[in-house]
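What follows draws every value from the coordinates through simple rules; no lab data is involved. This one's a predicted model, so the numbers in the text were calculated from it and none came from an experiment. Cβ atoms are built from the backbone, for glycine too; each structure is taken alone.
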Structure P
Amino acid sequence: MDIRKVIQKGVRFLILIALSVLLFYVCFATYLYFAQAHLVFAASKEVDAYPSDIGLEYEDLDIVVGKSGHVNAWFIPREGASKTVLFCHGNAGNISSRLDTIRIFHDIGLNAIIFDYRGYGKSSPNATEEGTYQDARSVYNYLIEKKKILPENIILMGRSLGGPIAAHLASEVDSCGLIIESSFTSLADMAEHLYPYMPVRFFARIKYDTANYLKMVHVPVLIIHSSEDDFVPYKFGQQLFSIANEPKSFVEISGGHNNGFVESEPDYSRALKSWLESLSRAY
């Protein structure tokens, strides 16, 4: 047996394997770069449930955004409520997936407005990062201008992807408080967690820099995160809490990323009510 030929074959085989791995790596990196919007915005257009399905009255709204866009929103009043929560939902589904959230807000005595970003539900097409910020700002303006609700009676809240959207809004407008639930420090940090062997930070076009926005927020902040979150690591909630300005509170819940707030009832509701009472004492 010619040892040199055996070695040459082995080297060629290793080179082929290395090139195959490199090709896969490059192809996957290219996919991540160009598919960012698809991966981030997992929108559903079909609205198949309504607050009336759980016995709640609501207003079905189309709120103008920019020159030609609109977002679909629901305003759910609560008799005797002094505060209104503006809720920014996560990246999947649409507002019809959030009836449990609406019910909790109603049960603890809050008016609520929940909306679909453009690209979701009955809103105009095409979700973008900047577009979601504009959408949230338009809903806030609606509360101020049409509903005549004072800023000191508006609570901004974002869950998961809604976290940076609510934090961005809170950094630009007046409100009485900000709640960030099950969210991340930035989308680049989240991408590194999901794809630890890819250079995602270098080609991330969508930022959602929650931590940076949070530094500019100077109203009471409540961070909620599950220690059992199976998607957004608990450490991100802890890091957001450490970054937030005082006064700030942290509530640990249990359960998975998508249903922790339901699995943790009634502790979740009690924590929200306690924080709301602290806001009432401050104003």
Structure Q
Amino acid sequence: MSGTRYNFTGLEIELPIIYSGGFHNFNYSLGLGKHVHETGPEITYVMKGFADWQVEGGVRLEQSGGTLAIVPRHVRHRGAEGIIAPCWLFWYVLDLRNVETSRRNTPFNRRELQLIFDAFSVKSGVAVQAEQGLDRHFTELLDVLCRGKKNPWYELEMRLILCRIILDTAKSFQKAGKPANDLLAGKARAYMKKNLADNILLDDIAAACGLSKSQFSRRFKQAAGITAADCLQRMRIEEACRLLGGRNADITEIAFKLGFSSSQYFSTVFKRYTGMTPCCFRKK
């Protein structure tokens, strides 16, 4: 089912807490420029592949399979370098402007809904590991979307599944995002950025952060939602995109400058993250 896209709104399924949502699993990169949501935060869930977001204020959110990310209301954001890499991506935008309106057709009472509002109240973007079981709920959602609106139970099934997704998403954000880990991820990323051209190992990054390899790996993934190795590779590809924007640098030169062992390996990794070869990216 590659190349599938579905969209829905809270209005059409009579669930006011949802403003809009959707799913896509394109096998090529998509353009996604700066935009903002006025009704509430946007939540994204990556089932397969990778997604990268640049958020106003310098925040970078990197997602791999099984992770959630949230961008607050009124905060501008876009896909990294203006694109979304190939992935299986769910998203939904909440409408948190009015508690009483948002409660309609949900199982949440006023107190419970306030807890959910609090869990989604973040000042900047956050990426976290999803609660166990969320993947199953999103799979159920995809099944309902695939069967379409001719299904007589479409609206009811959508409301029930989305309420479960909202609850488990709120619990995921509430459990994660410890400030100490956020600082750790920032320190690690600064070290990676400074040493992009070197053949740095996980042990080197952990040592720079004053932790053992196992402690660092666990805490970094808890804060960033992806492994440190994946983060380093993404940062290299991000810098490669910037360098490819110029016409002077040779692709092989860029590959070696960013610590890749060969231009062929660089092309393989670049295509994995962006959906296109360095040559195609430069032409576009």
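Just checking, which of P, Q has the largest value of volume of the Cα convex hull per residue in Å³? By volume of the Cα convex hull per residue in Å³, the leading structure of P, Q is P. When relative contact order in percent (Cα under 8 Å, 6 or more apart) is computed for each of P, Q, which one produces 14? Only structure P yields this read-out.
One of P, Q was used to compute distance in nm of label points 7 Å out along Cα→Cβ at positions 154 and 274, and the answer was 3.9. Which one was it? Only one of P, Q returns 3.9 for distance in nm of label points 7 Å out along Cα→Cβ at positions 154 and 274, namely Q. Once distance in nm of label points 7 Å out along Cα→Cβ at positions 130 and 162 is evaluated on every structure in P, Q, the highest one turns out to be P.
Given 42, 21, 15 as the derived value for Cα extents along the principal axes in Å, for residues 186-257 alone, which of the supplied structures P, Q does it correspond to? The structure behind it is Q.
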